[in-house]
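Rule-based calculations on the coordinates, nothing more; no lab input. Since this is a predicted model, take the numbers as computed values, not measurements. Cβ atoms are built from the backbone, for glycine too; each structure is taken alone.
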Structure 1
Amino acid sequence: MLTSKGKVYNHNRARQQRDYSGLLFGNITPTDIDGIIEYKNMAYVIIELKYGDAVLPYGQRLALERLTDDLQRSGKLTLCIIASHETHDVNTDIDAANANVSEFRYKGKWRMGKDGELTGNLVRRFLGNMSEGRWD
């Protein structure tokens, strides 16, 4: 589905909605994750994008929180980012690197994003500094 690193080439397939109604377990259904980076067998970055001020649903928050914490306990540094974008036109690609960080989870705690902090900058800072153990 990718022609060059990080670019979706089949937009029609990417727009297809997923029907999880056949995967209902009590009141639990699958959730999606917008992006995940596995970095050199040392770290994970999980990215969830929301439009505008859309709220992360409780079930999705809980799943991302538990996944992040489980990966962290495995011994790999893990960062989960919730970011917002203002790309209203559904025919326009969302630039994930330039989405505003709303909040992020690291070492068992949710933290608010700094005013104007972009996803790409936070990811680069995390991956660039993690080997030195001084990111947080």
Structure 2
Amino acid sequence: MKPILVVKPTLKPFFDTNILVYAVTANDPRMALAAELLAKGGCLSVQVLDEFASVARRKFRKPWPEIRNTLADIRALCDPAMPLTVETHEQAVRIAEQYSYQIYYARIIASALEANCDILYSEDMHHNQKIKGLTIHNPFA
């Protein structure tokens, strides 16, 4: 009789902006873990890409060609970015109301739910909170 092989399902991750930022920030102790998570692939949203571009330009003063190249590299690792839609917005408003998140965080949660993700990697939200089958996880905690 052959042993039964039990395969644990792989979690489908969604990345918040801070994971992308840390993945490309040299001399940050979080870089290795963030880059490892991102390299495995997952999902993100147009909002996350926009926020990353804003941080790269404003905080790190990166030139636009470098930002465009980095965004292209990130998109190559991930599923197509979740669009911002009225439905996403409406779900985000409900999440913000029910869970007391700022609308920008709620919109990321809504996008992760729409992408059918199991885990949302974020440093900025409530670690291990579960929302409709999605677990928010701070990988740096």
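Where does the value 15.8 come from, among 1, 2, when Kirkwood radius over Cα pairs in Å is the thing being computed? Label of the originating structure: 2. With respect to relative contact order in percent (Cα under 8 Å, 6 or more apart), the largest value across structures 1, 2 is given by 2. A value of 17.8 was computed for mean count of other Cβ atoms within 10 Å over residues 49-56; which of 1, 2 is the source structure? Clearly, the read-out refers to 2.
A value of -7000 for helix-only ellipticity at 222 nm (-39500 (n - 2.57) for each DSSP H run of 4 or more, over all residues; to 500), calculated from one of 1, 2, originates in structure 1. From which structure (1, 2) was distance in nm of label points 7 Å out along Cα→Cβ at positions 57 and 113 calculated, if the value obtained is 3.1? This value belongs to structure 2.
Taking mean count of other Cβ atoms within 10 Å over residues 17-24 from the coordinates of each of 1, 2, which one would give 8.2? Among 1, 2, the structure yielding 8.2 for mean count of other Cβ atoms within 10 Å over residues 17-24 is 1.
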